[in-house]
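Chemist: So, here come the structures, one by one.
A short reminder: the numbers here are calculations on the coordinates, not readings from a lab. Bear in mind that the values here come from a model prediction, so they are computed numbers and not experimental data. Cβ atoms are built from the backbone, for glycine too; each structure is taken alone.
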Structure 1
Amino acid sequence: MAIRTISEQALSGVWSASPTPFTAKMEVDTVAVRKMIDHHIRMGVKGLFLAGTCGEGPWMTDAQKSLLIRTASQHVAKLAAKDPAKRPELAVQVTDNSAARVLDNIKRVADDGADIAVIASPNFFMDPSVKRMTKLYVEAAAKSPLPVGIYDRGKHSPVPIPSGVFEEVVQNNKVCLVKDSTCDPERMKLFLSLRRKHSHFKLFTGSEFDCMDYLKADYDGLMLGGAIISGLMANQMIDAYKAGDIALAEKIEQRQQRVSYAAYGGKKIKCWLTGLKHLLVAMKVFRTPKTYFEQPYTADVAKGIERLMQKDLDVLLP
């Protein structure tokens with residue numbers, strides 16, 4: 001099977017690490033999935049990363065993930081039939097604890113219509129040495145029927161990926177992107193060094209509160225959990241930065257941060273996904289705020305969302 005090529009243009013700009021909409025019975029809300037995709041396109045988002053951390057993939061059943069991917073794939077195919085330029089790429093998390101399980105997941109998501117398989121660090125792994133972890137990623141990438149993305153969460157992962165793993169892994173031409181959510185300057189230096197050697201893969205940051213630092217460092221794009229609400233601002237920030245208007249780019253970033261913190265419950269992010277989903281309900285993109293996460297939804301966040309719906313509709317609902 002020929003590996004599909006993802007264009008360099010698609011592997012840049014703003015991607016969304018998308019949340020998953022659920023019904024009141026915690027089933028995937030297929031109506032809201034289609035509305036979510038349409039909303040992302042209006043925001044100028046080039047790709048959706050499904051079933052990641054924000055997408056609650058590690059907590060969803062295989063049947064739920066399959067329905068999510070198939071619904072998204074069928075909808076983007078219909079959009080592409082009318083206007084190919086409107087088709088966002090679909091990346092899906094396939095993380096697991098062995099290459100065999102990762103490859104089984106990749107086959108499943110490929111059958112459902114995914115474009116890219118994204119592998120984060122395992123949730124459970126015996127002896128996470130450089131040698132053993134490298135073997136997992138190298139084998140999975142070599143045998144994958146899809147292009148591969150690597151998702152590095154650094155110290156936020158239960159089993160962090162050792163730095164020494166990446167050198168061999170990114171040599172495989174199937175590796176088309178790395179999502180760096182580590183917030184680690186040393187990891188940034190490593191990834192930039194590897195990209196200089198292996199230009200076939202692109203670098204995205206998943207750190208949505210210091211996007212400008214990564215743009216200035218020459219990352220290729222932003223893959224943000226909050227892009228479903230901040231995607232337009234993220235695109236405006238990139239445009240201003242590329243035009244050389246750093247002051248405007250930083251001003252836009254400040255607004256992006258204000259909007260995100262209002263939805264997430266402040267800088268401690270105490271209402272992260274619950275707040276985000278309540279805002280999406282207010283925006284009529286989602287129909288319920290249901291989530292697997294048992295986070296609070298405070299009165300302060302509810303008031304903050306009311307203010308956002310009054311002051312920031314120009315960027316929330318373009």
Structure 2
Amino acid sequence: MHSRSFSDYGLLILKGIAMGVANKIPGVSGGIVAVVTGFYEELIFSFQRLNFKAVYLLLRGRFRTFWRYINGAFLMALLLGIILSYFTLSLFLDVALTIYPMRVWAIFFGLVLASAILLFRDFSKWHTNSVVFALAGLVVGLGLSVLSPSEQNPSLIYVFLCGVVSIVGMTLPGLSGSFLLILMGNYTFLLVDAVNSFGRWIISPFLNTELAPQDAEYALIFGVFLVGSLVGISGLSALIHRIQQKAKDELQAILIGFVFGSLFILWPTNRVTPLESSMSMESIFWTIIWGLIGLVIVFVLDYYERKK
């Protein structure tokens with residue numbers, strides 16, 4: 001890949017921050033940010049280099065060749081930005097989900113609804129085959145909305161699987177990895193609680209503070225989630241790229257049906273306790289307003305993507 005200056009890497013870190021924010025907010029795809037800011041193709045190229053050959057080079061001690069092979073400087077700058085955004089945004093979401101749960105889920109609903117509308121708008125190849133795939137995606141989405149676990153699942157195997165699946169949003173513009181974590185029941189658990197605990201675990205030696213027993217447990221859980229994400233980057237991204245090349249229309253049709261069918265689970269009153277969901281006129285007003293804000297955010301991103 002082309003050489004970069006120091007300022008280029010600073011800009012790449014900022015792009016990583018934007019991508020990290022997108023990955024953490026349901027309905028916004030990190031892949032969309034990569035497309036809008038002009039590094040999607042390099043991102044996919046670098047992800048596909050995280051393969052068995054890279055592992056072979058690393059185990060043989062050929063570190064310089066390994067670094068060049070995986071486009072390491074690019075990935076490192078991008079990862080730094082993503083990490084910075086994850087640990088700052090998670091603190092904000094922790095507070096917001098506690099104090100204003102309905103407003104947060106309303107904006108999430110708006111984000112995903114806008115993504116579904118744009119997916120439908122941009123798909124023009126409707127025929128019998130694509131309609132069948134869209135209906136199949138709709139059925140799956142509705143099924144997951146009804147059957148999705150209402151409680152978090154802390155099993156390490158399941159957490160690892162969540163990590164693998166969550167990376168989809170980085171490689172497939174239009175589908176949010178965080179949204180998939182909501183459907184799997186582990187969004188708040190992994191991207192808010194576990195991230196915050198992992199952050200406290202990292203900084204505790206420097207601040208000479210004592211960790212709560214739950215923090216150490218959550219830090220381990222987030223570590224397993226990260227490992228799953230790395231496996232997803234190297235394996236799932238390559239698989240999705242092949243599917244896009246061979247069955248792009250069918251994949252897009254399934255995504256459209258799936259996202260529309262899954263909207264039910266994000267409806268604000270379905271994601272909070274009965275006490276919190278008592279609907280006064282004021283709460284209805286603010287729920288609508290924040291839902292509209294979510295719609296606008298995605299439409300603005302789409303506008304800049306189309307200008308690009």
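Chemist: Work out the source of 30, 26, 19 here, i.e. which of 1, 2 gives that when semi-axes √(5λ) of the Cα gyration tensor in Å is computed. Please report the intermediate quantities before stating the final value.
Modeler: Details: 1: 29, 23, 20; 2: 30, 26, 19.
The structure behind it is 2.
Chemist: When distance in nm of label points 7 Å out along Cα→Cβ at positions 26 and 186 is calculated, the result is 3.9; to which of the structures 1, 2 does this value belong? Please report the intermediate quantities before stating the final value.
Modeler: Numbers: 1: 3.9; 2: 1.6.
This value belongs to structure 1.
Chemist: Here's a follow-up. For mean count of other Cβ atoms within 10 Å over residues 90-97, which structure out of 1, 2 has the highest calculated value? Provide the component values of the computation, followed by the final result.
Modeler: On the way: 1: 24.4; 2: 15.4.
Ranking 1, 2 on mean count of other Cβ atoms within 10 Å over residues 90-97, first place is 1.
Chemist: To test your reading of the models, identify which of 1, 2 gives -14500 for helix-only ellipticity at 222 nm (-39500 (n - 2.57) for each DSSP H run of 4 or more, over all residues; to 500) when calculated.
Modeler: Going through each structure in turn, the value belongs to 1.
Chemist: Between structures 1, 2, where is mean count of other Cβ atoms within 10 Å over residues 234-241 highest? Mind dumping the intermediate values first?
Modeler: Numbers: 1: 21.2; 2: 17.5.
Greatest value across 1, 2: structure 1.
Chemist: Now for a different question. Starting from the value 28, 14, 12: which structure in 1, 2 was semi-axes √(5λ) of the Cα gyration tensor in Å, for residues 66-177 alone calculated from? Numbers along the way, then the final one.
Modeler: Values: 1: 28, 14, 12; 2: 28, 24, 17.
The correct label is 1.
Chemist: Identify the structure, out of 1, 2, from whose coordinates distance in nm of label points 7 Å out along Cα→Cβ at positions 138 and 242 was calculated to give 3.1.
Modeler: Working: 1: 3.7; 2: 3.1.
Source structure: 2.
Chemist: Can you spot which of 1, 2 the value 4.3 was calculated from, given it is distance in nm of label points 7 Å out along Cα→Cβ at positions 74 and 210?
Modeler: 1
Chemist: Now for a different question. Rank structures 1, 2 by relative contact order in percent (Cα under 8 Å, 6 or more apart) and report only the one at the top, that is, the highest. Before the final figure, lay out each step's value.
Modeler: Working: 1: 19; 2: 31.
Largest one: structure 2.
Chemist: Between 1, 2, which one scores greatest on mean count of other Cβ atoms within 10 Å over residues 18-25? Mind dumping the intermediate values first?
Modeler: Working: 1: 20.0; 2: 24.0.
Top value of mean count of other Cβ atoms within 10 Å over residues 18-25 goes to structure 2.
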